Structure P
Amino acid sequence: MNIQNTIETKVKEGFLALYTVEIPSVEFQATRKEFEGDITVVVFPMLRYKKGNPVQIGEDLGKYLVTNVKEITNYNVVKGFLNLVIEDSVYTKFFNAAYANADFGFITPRVDEKAIMVEYSSPNTNKPLHLGHVRNNLLGYSVAEIIKASGKNVYKTQIINDRGIHICKSMLAWEKYAPNGSDGQKETPETTLNTELRKGDKLVGNYYVKFDQEYKKEIAQLIAKGKTEEEAKKQAPLLIAAQQMLLKWEAGDTQVVSLWETMNSWVYSGFEVTYKNMGVNFDTLYYESNTYLLGKDVVAQGIEKGVFLKKKMVLFGAI
């Protein structure tokens, strides 16, 4: 029996003992924060069964409860509201029992329960998870677990942004700037001399930063030769090379796809370490690389039907 049930039983007993009248129910509410107490008995509904001053009835019941309910240590009456102070041990006993019960609060999902998908994290594979992902992951995982505990069928998932120009920037920078080891091979998470970069997502992110650094140098050089900043950003050789790499990837170029698979595998290994350290997991993974073609088809249909407009890029004449 919880404390509210105990109090309700004793209030009924007390009302009968004090006034020889039975009441069918007791109305409760949370004690207002400006008053001492944990739970409040509303006296006004009792006036239907016993005419009198609600404050006096509250005083009578308060004294009776303090005497007959060991969990109640004090009371006060404000107009027709009897505020009861509950002994601290009631809460510690409850929380200790809840803590000791690994299944506390969990409801077994019904077979016919509608599934709910909770999506979180959903990173890019060109750099490590950042502070925003910490918030996203902890909130997403917590929401999923809370919904699951309520008896719902929950699927935790993430949509991984594993393709695009940003991914090619890291790939191109690694190809151009990664140092060769004594074996003549470019550094990898396993061979790098920088211990921090042995976590694969860190290594790939390092080359994403490297791309940006070198790209800015090229922009500055083009501006010095008379180009506007907008022209320089579009005409920088490094960006053009990254765009060409993306087109090769979309065309299924074997060498580019192989590099993409290799560097993404480094990132996934790094992500896995981070997720494990954070204590979050997923039931299903979705990849942009598996769905973007469908999106392209939808866009193509939209262009054909006049829903979308096509604008040619200066560099490639592509959509």
Structure Q
Amino acid sequence: MMTLQEIAEVVQGELLGSPTLIVRGVASLRDAQEGDLAFYASPRYLSELRETEATAVLVPQHFDQSVSCSLIKVEHPSAAFDRVIALLAPPSLPVATGIHPQAIVEASAVLGKNISLGPYVVIEEGVEIGDETVIGAHSFIGAGTKIGKNCLFYPRVTIRERCIIGNKVILQPGVVIGSCGFGYVSSTTGHEKIPQLGIVEIQDDVEIGANTTIDRARFGRTLIGHGTKIDNLVQIAHNVVLGPHNMICSQVGISGSTRTGLGVTLAGQVGLSGHIEIGDRAIIGAQSGLSKNVPPGVVVIGSPAKPIEQWKKNNFYVHNLGKLFDRVKVLEKN
């Protein structure tokens, strides 16, 4: 519970309203009730702002519309909202350090200081785990895997043998690291499995969403670069190399040996064929199908993916085909 004056001081904003009004929670503009704080960051939500029942709303500094609720003007409403959430949210549940009695840890494993292993965790031989790392219940860490410091693995994470995990890595529930790549030699008699003998390496400050799978390399390594963030339900195939600070959205599928540069964004349901390269800071739009290299800084969309300006032009023509057809019918009658 905070007063509007206290919130304005925390977010360094300009308060337009009563400083003594109380905020007890946070909500969206549409769902907010009296006592809630919401935020407004885009003109497309202006109608929701006018109708909101929130006690106060964080708005951009240039906002000049008349509304019924109190306002706090800030430079970045969404970021300011996050700061308030952190203050109003219930405190995080403490994590007990130590090894749960029902965890299974091989004697050859090397465990750092103040780690936490939950119930039914399995740590195989030769595993190394850095200080302050937390591994949730029912997780499996395969032989010879190395895990850095200050990692957080939620329950039911699976990491197979010999993989390398950096520092401050977050793995959400159900993540699978190091499963076999999808490699077969096909013949008239069937499909013969190609051995997948490489590893997965995940560098520092990576977060991987629930039920995402990252395949081990056929040889060498599948690599996830420093600071990359991966959403839920993503499939990354063998020998893929993702550069630093990529953003990979939900349901993306990346085929083998694809490489991305720095700061690449793959929007939801993008599909990449194998052995292609995507340049630094390129953006691949939602539901795109990509089979060719993309230069740095280019935005592409569609299936097959095309530069966005070309896609917009083609889309315009397609949506006007009906009108063109009607005109041609009239001309043919004449």
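Here mean count of other Cβ atoms within 10 Å over residues 140-147 has been calculated and equals 20.9, so which of P, Q was it run on? Provide the component values of the computation, followed by the final result.
On the way: P: 17.0; Q: 20.9.
The correct label is Q.
Computing mean count of other Cβ atoms within 10 Å over residues 20-27 for each of P, Q, which one ends up highest? Write out the running numbers ahead of the final one.
On the way: P: 11.9; Q: 15.8.
Comparing P, Q, the top value of mean count of other Cβ atoms within 10 Å over residues 20-27 belongs to Q.
Of the structures labelled P, Q, which one yields 33.4, 101 when Rg and Dmax of the Cα atoms in Å is computed from its coordinates?
On the way: P: 33.4, 101; Q: 25.6, 90.
Here the read-out was taken from P.
-4500 is what came out when helix-only ellipticity at 222 nm (-39500 (n - 2.57) for each DSSP H run of 4 or more, over all residues; to 500) was calculated for one structure; which of P, Q is it? Could you put the intermediate results ahead of the total?
Working: P: -17000; Q: -4500.
The value was obtained from structure Q.
If you work out Kirkwood radius over Cα pairs in Å, for residues 52-227 alone for P, Q, which one comes out largest?
Numbers: P: 23.1; Q: 18.9.
Checked P, Q; max of Kirkwood radius over Cα pairs in Å, for residues 52-227 alone sits with P.
Matching task: 6 is the computed value of relative contact order in percent (Cα under 8 Å, 6 or more apart). Pick the structure from P, Q. Intermediate results must be reported in sequence, preceding the final value.
Values: P: 14; Q: 6.
Going through each structure in turn, the value belongs to Q.
Every number in this text was worked out from the coordinates using simple rules, so none of it is lab data. Only a predicted model underlies this, so the values are computations on that prediction, with no experimental measurement involved. Cβ atoms are built from the backbone, for glycine too; each structure is taken alone.
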